[in-house]
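What follows draws every value from the coordinates through simple rules; no lab data is involved. The shown structure was predicted, so the numbers you read here are calculated from the model rather than taken from an experiment. Cβ atoms are built from the backbone, for glycine too; each structure is taken alone.
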Structure P
Amino acid sequence: MSYQNAEKILPLELVGLIQKYVDGKYIYIPRKEENRKSWGENTSTRNELDLRNSNIYNDYLLGLDVSSLAEKYYLSVKSIQRIILNEKNKSA
């Protein structure tokens with residue numbers, strides 16, 4: 001996200017009105033609800049995590065114990081347990 005100069009993109013009357021409330025300060029104008037993107041939509045991160053979690057669950061089904069999975073994937077035992085439970089619920 002980059003900052004834009006309000007005087008270059010907004011009508012001067014609107015800039016004056018905004019200055020009455022937040023003179024010289026930075027403000028964030030959120031996207032309209034219909035234009036919001038879900039987490040991971042702009043990158044492949046969500047797909048990569050889904051694939052990793054699927055691999056963890058498959059390894060678990062093949063007999064790897066939770067401690068070994070935590071070490072293999074550099075995650076805590078609790079995280080591995082949560083991933084296994086979530087993947088198990090997806091398959092059900």
Structure Q
Amino acid sequence: MHLALIYELVDDYLDRRPPLREEHLGLATDAHTRGELAMAGAFADPSDRALLVWATEDENVVRRFVDADPYVRHGLVSSWSIRRWNVVIGNA
């Protein structure tokens with residue numbers, strides 16, 4: 001079982017992210033190093049959403065990330081949701 005964190009991004013996300021990006025990527029890298037975050041990235045054309053796939057069933061792990069994420073704290077994320085994701089094919 002994995003969890004998918006889906007971010008809905010504001011229209012000017014690309015313009016506003018540069019001063020926050022290093023901190024955001026640091027949090028994501030730390031989570032990946034701990035084995036919690038499997039993969040993450042933003043969609044392109046349009047850059048309106050991001051997907052972070054978590055290798056955990058513990059929603060609190062994901063919620064702690066959201067609470068600490070500067071993209072959320074500074075309003076680059078207009079809304080977010082956590083969904084359970086059943087991997088059928090691939091490395092789980």
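One of P, Q was used to calculate FRET efficiency 1/(1 + (r/R0)^6) of positions 2 and 50 (r between Cβ atoms, R0 = 35 Å, to 0.05), giving 1.00; which? Please report the intermediate quantities before stating the final value.
Values: P: 0.70; Q: 1.00.
Label of the source structure: Q.
Comparing distance in nm of label points 7 Å out along Cα→Cβ at positions 18 and 34 across structures P, Q, which is largest?
Largest one: structure Q.
State the single structure among P, Q that was used to calculate Cα extents along the principal axes in Å, giving 67, 24, 19. Mind showing how you got there, number by number?
On the way: P: 67, 24, 19; Q: 36, 25, 18.
Traced to structure P.
Out of P, Q, which structure matches 2.3 when distance in nm of label points 7 Å out along Cα→Cβ at positions 26 and 66 is calculated?
Numbers: P: 4.2; Q: 2.3.
Source structure: Q.
Here relative contact order in percent (Cα under 8 Å, 6 or more apart) has been calculated and equals 18, so which of P, Q was it run on?
On the way: P: 18; Q: 50.
Matching structure: P.
Upon calculation of helix-only ellipticity at 222 nm (-39500 (n - 2.57) for each DSSP H run of 4 or more, over all residues; to 500) from the atomic coordinates, which of the structures P, Q produces -10000? Kindly include the intermediate steps, with their values, before the conclusion.
Values: P: -18000; Q: -10000.
Working through the options, I get structure Q.
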